[in-house]
1. Could you figure out which one of I, II the value 11, 42, 35, 11, 1, 0 for P(r) over Cα pairs in 10 Å bins from 0, in percent, for residues 122-265 alone was computed from?
2. As an exercise: semi-axes √(5λ) of the Cα gyration tensor in Å, calculated from one structure in I, II, equals 88, 39, 18. Which structure is it?
3. By the measure relative contact order in percent (Cα under 8 Å, 6 or more apart), tell me the structure among I, II with the highest figure.
4. Computing log10 I(q)/I(0) by the Debye sum over Cα atoms at q = 0.22, 0.25, 0.26, 0.34 Å⁻¹, for residues 258-297 alone gives -0.86, -0.95, -0.98, -1.17 for which of I, II?
Structure I
Amino acid sequence: MLGTVAFDWSGCFRHASCLFSSNWQRRHYGSGVRMVVAAVEALRGKYTALCIAAIVLVVGLPLWWKTTETYRASLPYSEISKLETLRLHLTVLVDVIFAKGTLTGEQQRRLPASQSREKDFPLNSKTSFVRRYEFKYRGATAQEEAALRTHSLPEADEALQRLNKASVGLLSVYVIPETSTLLLQGTSGYMGKHRSAVLKSAWDPGLRTEEILTALLRKVERIVQAMTFTDDVISAALSDRVPIGSLSSEAFADNKRAFKSNLGYEITFSLLNPDPKSHDLHWNIEAAVDNYIQPFLDKLAFVANFSVDSQILYYVLLGVTPRYDKNTSSYILNANSLPHVINPLEARLGSSAASLYPVLNFLLYVPESVHSPLYIQNLDGSPVTTNAFHSPRWGGIMVYNVNYRGAGNMTFPVRVDIDMVPVMEVFLTQLRLLFGISRGSMPADFLLESPGNEGLTDWELDRLLWSRTVENIATVSTTLTSLAQLLDQIGNIVINDNVASEVYRAVDSVHAAMLELEAGRLEPAFRSSKDAITSSEKAFFDPSLLHLLYFPDDQKFAIYIPLFLPMAVPILLSLIKIAKEQKQREKEPSKSD
């Protein structure tokens, strides 16, 4: 049986060979598949990293930048930068009217229709103004001749006002012959309550018209300066932009005493009764304000808003012990001790802290019986006639003494009815000074009409408007320049559309005010300057400007780095790896070559 069994070795070898070949192919095929799969996975990883990086860079970063950026509306920076160099042109329109008999027929025919004179005043490299007088000449009408023939200067002033109705800032100078009886002997001119003046001619009738006008203009310019503004007044109005040393002593004192231009003021009248056990004080403050203060404020209503209140304070002392004078059997307050009176009193007033506008304080102090009578002395030892004093940009104080000695037996407290007439006259004078209403240097031989019950003449109002308009323009230019510099330096402050619109409105208004001043239209110039002040203050103090003021860049990085860093590191490493592999792949062909 063994011999009959045959083993097919060749088939075995073929089977083994096929089996070996199949296993070898399978191993090599599996490794190839794995290599292909690995390459595909690597390529997919590269594409994934590149896509994620592209999405982050193209979509994510711009979207984050846009959603976290600070909104800043556009502002007129170029127009604001021009305001830093301020050059004002101030034009005063003056009508010079010649009455009959002032000029001869030949002189009348050669009279020019108009004439202008101007002068430049450079204050520093960035601030200057040009003063320009525009004179218009004409003869008086029949109605004006009739008014000038009246026997009373106030009546003539009222009649001329009814005829001309001069607008704000426009002056009329009436030249009358030297033989006229309207002006008294020894006087050469008259300034009324309104916007007109009367000037007596004093020249040789044989002079030529040009010579007459040359002599006349010297006198008319003095009148115009007294009724409008002087160079010192405008320099004081621009004091925030010019060195203090460039101002005269008088202009410097007026500038430091008067309140700055503001949209409103609060006036407080206070009656101080330090000794209620001795004095039972009564004052009719409402009637006094209506008769003396309110007409003055009504005339200034065009300038600002006013509110008036009053109060009575008890047990309020001056804080300074007066000195007893044996010669006069009275108590004395020296001028040196007056500055120490304000602070103790101001702490008891309590009105300025709750006010949005500057507060003008007027105090009527009735000294206690142990320090009565009390008088105020000047530095030279002379008594102050009004027994009052004022503090710059604060208010005034008047000492009111009670005369009860020698009146026999009295029961305390003594009833005291305060005479408000002298009190309000003093307070009205102090109020005028605190608003910067001064008559300046007047010609010595001129008559000056009293403002009457209103406390303010029309030309004094114009004088105030000239200085306030210039002051408003200077303030707006400084405010806008400071705001532009602040917003330019701090880039993360929000500038919303409301702030931008106020800035544009302020720029337009201040340009309009400057153009109106150049044209000699004072009323619209002041209105535009007031609008500019309002808009610039709204923009500068807008609460939105403080929203991100204390949110610097280092805090921004501290907030966003923990959020983006865990995501950014893997993406960045993947991009670096891809870059290295690409660089290595570019080097391999060069090595094979």
Structure II
Amino acid sequence: MQHGGTARPRANLGRVVDDLGATLLELVHGDPDRPGEISAVVFHDPLDQPVMPPHALVLGIGVEAGHVAALLRTLGHQNAAALVLRAPVPLTDEVRAAADEASVAVLGLRRGAAWGHLGEMLRSLLNQGTGGGSAEEESLGGLPAGDLFAVANAIAALLDAPITIEDRNSRVLAFSGRQDEADPSRVETILGRQVPERYARVLHERGVFRDLLRSDQMVFIDPIPDRMGGFRVPRVAISVRAGDEVLGSIWAAVPAPLSDERNEALREAAKLVALHMLRVRAGADVQRRMRADLLSTALEGGVGAGEALERLGLSGQPLLVLGVALDERGLRYDHSDSAAVVHDRQSLSDAFALHLSAVHPRSTAAAIGAVTYGLVPMTGAAEKAETRAVRILQDFLDRVGERLPPITAVGPVALDLSDVAHSRSCVDRVLRVLRDGRIHRRIGRFDELQGEALVSELRDLATARSEEPTGALARLLDYDRRHRANLVQTLRAWLDAFGDVVVASESVAVHQNTFRYRLRRVAEIGQCDLGDPDQRFAMMVQLRVLRVDPPSGNGRRPSAS
């Protein structure tokens, strides 16, 4: 099916099937031309039914064959537009009847395509041109501003060849129809949303990427022979530029070098693609800044918070406040490469926003500094809300994996406007605890970590005041340094074991009698009463909060005194 001009539908099911069909999706059953725009992309969760607006596109991850018909009937009551299942879809007579009765189309996701990739592509397709103004109000070259799929199809018609539009990192931003006329490597590229590593390595060796960066001329790429026979159709590529900045590239699968006329058409098309890519970037930046400003105002509380929540569509309802930050300890950055940190933070933020949009269509997320905060309308009973929030974050961690390792936090349920700022503060305090690394976990709840949060804040206060140990602990530290003894270690082990000498002695690998002797020396040297709960608590706080370094060794065995 061909499309042309601004008459092309913006976000209906037919558009999705047309642009993503054959390569990512296939229409298994139903009518793709059912009227109405797709309102949201929602991930189906059998344990926690998502709230979805009418005419949503539902991604049925892991739905078992025997449950498809029942799910279709449920989606029919919710007026969903379509259900996407992993191919091959079990299209039984019961499934057909359920789909017809529910008026819900059934689509199949090709094997090899990731659900996260499909979600990103759908978001890109459905959000085209929403950065400001409508498609009818703004167009570039006769095509809706920012609609890279429409541009790709237009270029494919000009060159009579399947097209992909890619960013600087060879990630596919959009593609035209007729990809089946290319070769298996092109399909693999689209399914993985990136040029496969084995081909990218050869392209680097041939200097293709270097030529694209240095020149605005066409680059012809001969087939890349391999045992799989994947890259067997030649390519023509050209960089997409905005002044000196390279925004990406256009790739056409062609049987032979282009004619002069088509070369010129591709050069002109690259200029048009640059305008659309800048429009997409500008729209995304505007939306991101506006969403971040509104979310920041709502999370801070005070004047304007109520209006900000109303503009976000989240006023007058209980909310879950979530926080996500990049765990930079697990990533090895060059100290001078701040751009890599910013890029990874933004990638994580975008992934989290996409995840929340699938959880609840009215949720919102935005990066404020190094943390991405999310607001999700609460569904179900309040006492189970934080458990549901933990499950949302665990699903996100499972999807993201270890390439961008996050730490995440859940604040108390915000039942009204006044609770939102408090919940955000709790999220910040939990992330602070997780960032310290003393607790090895990726998800934290404030009700579980309040004690650790208080200790962390005491550490900050002590550091700001340059506090040093005093009293009994100072006397023990001085003795250990002068005599290379283990009295502070003994005290810490005994306090940690709650006074259990057997457990404490095992933790420091000494005999119980030796440990008891050292404990008596702690009381003597420290001039303290270990039977006094106030003194014990004071020393526990000092050991937890203050910097207490063990004595430096000089090669001799520690004294038992």
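Every number in this text was worked out from the coordinates using simple rules, so none of it is lab data. Since the model is a prediction, treat every value here as computed from it, not as a measurement.
1. Details: I: 9, 31, 29, 20, 10, 0; II: 11, 42, 35, 11, 1, 0.
Computed on structure II.
2. Values: I: 88, 39, 18; II: 56, 30, 23.
This figure was derived from I.
3. Numbers: I: 17; II: 10.
Structure I gives the largest value of relative contact order in percent (Cα under 8 Å, 6 or more apart) among I, II.
4. Numbers: I: -0.86, -0.95, -0.98, -1.17; II: -0.70, -0.77, -0.79, -0.96.
It must be structure I, since only it matches.
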